[in-house]
1. Comparing mean count of other Cβ atoms within 10 Å over residues 327-334 across structures P, Q, which is largest?
2. Quick one: helix-only ellipticity at 222 nm (-39500 (n - 2.57) for each DSSP H run of 4 or more, over all residues; to 500) came out at -10000 when computed from one of P, Q, so which one is it?
3. Quick check: 15.2 is what I get for mean count of other Cβ atoms within 10 Å over residues 151-158, calculated from one of P, Q. Which structure matches?
4. Given a computed value of 19.4, 61 for Rg and Dmax of the Cα atoms in Å, for residues 111-262 alone, which structure among P, Q does it belong to?
5. Given a value of 0.15 for FRET efficiency 1/(1 + (r/R0)^6) of positions 135 and 175 (r between Cβ atoms, R0 = 41 Å, to 0.05), calculated from one of P, Q, which structure does it belong to?
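Every number here is computed from the coordinates shown, using simple stated rules; none is lab data. Note that the structure is a prediction, hence the values are computed from the model and not measured. Cβ atoms are built from the backbone, for glycine too; each structure is taken alone.
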Structure P
Amino acid sequence: MRSSLVMITSSKPARLLAAAALAVTALCAGQIAPVQATTAAVAAPEIPDTPAGRQLRWLLDAAARPPIPESELRQHFTAEFLQSVPADRLNQTLTAFKGMRLQELTRSESTQLVATVEAAGALLDLSLTTDGAGLVVGLLFRQHVSSAPKDWAELDQRLSRLAPQAGFIAAEVTKDGACRPVHSVAPGTARPLGSMFKLYVLGAVAERIASGAFGWDTQLTITPELKSLGSGELQNRPDNSKVSVLEAAKLMISVSDNTAADLLIHRAGRKNVERTARAWGARDQRDTPWLTTREMFVLKGANYPRYARKYLSLGTAGQRAYLDRVVAKVPLSRVAGWTAPRGLDALEWYASPTEVCQAFSRLSKLPDKHVGKALSISDAGLALDKAQWPSVWFKGGSEPGVSDLGYLARTADGRSFVVTVLAIDPKTPFDQARTLSEQLGLTRGAFTLVKGS
């Protein structure tokens, strides 16, 4: 339940483009904990007194007090820019990036600068250009990505610094659906998945649809007892409103909507999700019963560790009964957020890097086109070269102490590769922005290395 990053751009020429409103959601790209650790404060670099520098200074100030009146925006952006990116859309970006902080100036000229900023739990590269009158004519935000490792040895070294417990695999998916490892680190050790567990939910839904149990157009009812917390938007819709299975699936993957995941688990059936996970290779005993996100919130966030301790003391049958009779009746208003790692060895969803690769492989072999469409909506800022990698699927997951990324990408000649990075720290929360940047750099480099293998 990691931050999924979706770039929205105007259709004007490149010099006028504003990559507005990165839609930042939580736990890689979804987030299970309602509160996530923030980036540590760093001394801000000095901003030069140039036309571009003055506009950057104003932009940082404006991001602290959105929405900005259109009259003020006209004093800082050209008329062409505001025609391309209207005031309401620009204010959406400023609201999403409220509290944006400058981290580094990497290039500074009179009318142009490039900087790294921290906003909404992510590191972003900002490019700003002004015209002869000192007004902003170009503004672009992109996910900041660390440099790619030059070889597997460098990747291993950087991965060991990233997290005390790490798992990694770079593998080719063969024509018969097997994962052929090219390089790996602890590939068989099961780690917490965060929202990456939604890969198995998507698979179970697709399999149930293929069996005729229901369809993508089947309507789901968003009842109060099925609403969750954290990332997503369905929890904000009116009680008893409807959403199709297809829309819920797209939201579950693209913005890691937790309520969507719970609705789909309820419709597909908890035991069917468990069967799919086992059939696809994820057989960790801690995955049974398969928890909903709402149940996870209650176990980890309501009077912790009261409910968690009781739940973990029971056998599987007892746990199923406890979820239905006790946990389901705990109101979400009693859930408090947590910022330190909590119960990562016992309360999560679990799979190894090899098993995650197998999940991507099994999804890729499903004939239903809706599966690939859901998985390809967001790439969390990886931005592989589309000419070389025309198809990229993504799902990630996070909570305090968990930061996971998983990708399947296809080459232009039809080969498929999976790269998965699982980073776990059971004692200390990650610096989310910098961890994501480093994981993206390692992943991008791994795809380059694996393609040449």
Structure Q
Amino acid sequence: MKNKIASINPFTNKEIKQYSTYTNKDLNQILEQSDSTFQDWKYVSISDRVELLNSLSELLNDKKETYAKLITEEMGKPLSQSIAEIDKCVWLCDFYAKNGEQFLSDELIKTEAQESFVSYDPLGCILGVMPWNYPFWQVFRFAIPTTLAGNTVIVKHASSVTGCSLAIESLFKEAGYPDFVYQAVVADHKSIESMVESDIVKAISLTGSEKAGKEMAVLAAKNLKKCVLELGGNNACILLDDADLDTHIDTIVNARMQNAGQSCIAAKRFIVTEGIYDRFLEEFKKKSEKIKLGNPMDDDTDMGPLVNEKALKTAEKQVKESVKQGAKVVLGGKISQSFFEPTIVTNVKPGMPIYDEETFAPVAAIIKVKDLEEAIEIASDTKYGLGTMMFTKDIETARKRIGDINDGAFFINELVKSDPRLPFGGTKNSGYGRELSREGIHEFVNKKTVYIK
């Protein structure tokens, strides 16, 4: 039975379009098509796959305004940020087009054999379950290295960005990829469970909430299938007394406020040593007050709405519960139509929602500490492990503390961000596995030992 889902413009709250979910028969056919196509696709040379990837990159670049408007319409980020998201996807395509063949080349290893090496063979059909907050980027960073390695992919995107999902499928077809190398499905979570249980699906990549990740990990383990999980985050941003605010304050504010705070790798907790605390708070507040909320299609809009009413209510509840426990709102903290105001909260302590939980909204929790030792202790006090950032002029001292925090990334004098050239992923409740770079393209291959004597 087909159900209806609708994509809603978060700025106008008006329905954009309705879509019918796929039936079990549809999904079974998609699985069979993916498996059948894989039998040929895995033998296509890497150089030929690179040619297709170059065509995809060119098309994406040529149509960036069209795709950017679709992103903004469906999930609400300012158009300039949507264009930047498409540009980043082009960069990713170009990176793998340049480096993919090297990453997938046999690795020769000297042994007593006449010849011994590791070959990187594709696994088959890989299922991707993707989120709404970066509707093109999240899909591309999964699908590009995975298909370049010779796998076929099926993508179940967030229902709220179904238009983006189907547009990406059409883009692959227009670029000349064989039918069914990339397929998008419009389905509910129950249907996805049945796909994971299919023998055709060899592995899963999920980017989403901690709850969704745990459920997928259990399902994947039950079916003895590998999965890569990129989940929530509660990133710390440490500012030491010698931090250069004149140079870095815009970066620091952007680390929290980008994408209206709807980012797993955004700075959530700002841990500030007492010598710079007052000046930092003043500068952060001054910059945040200038953020312009408005129609995300307008060029002068800095921040768009949150994705839906549920997100607004969740952020409001997290702030209110923290205030009840003694936190102090020094800016914002309120819902304004479909927006959540840029918010700064001080006197934040363990046990408060904005200390313990991931806040998917423009809410900055500010924590005063005595020194670097206390800052490291608080930064580590979280169940998440995506990334930490530290701002200081003393690079050598910062370098010595890299190993003290068990996160997937440690950025000094820069916000945590994903980069095609660098592996990306987390620890603890932020998930496991890596995307991007050489590590990302090797997640969904069979690292086969070959020994010839």
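1. On the way: P: 13.8; Q: 18.0.
When mean count of other Cβ atoms within 10 Å over residues 327-334 is calculated for P, Q, structure Q comes out on top.
2. Working: P: -10000; Q: -13000.
Label of the originating structure: P.
3. Values: P: 15.2; Q: 24.1.
Among P, Q, the structure yielding 15.2 for mean count of other Cβ atoms within 10 Å over residues 151-158 is P.
4. Values: P: 21.7, 64; Q: 19.4, 61.
This figure was derived from Q.
5. Working: P: 0.15; Q: 1.00.
It traces back to P.
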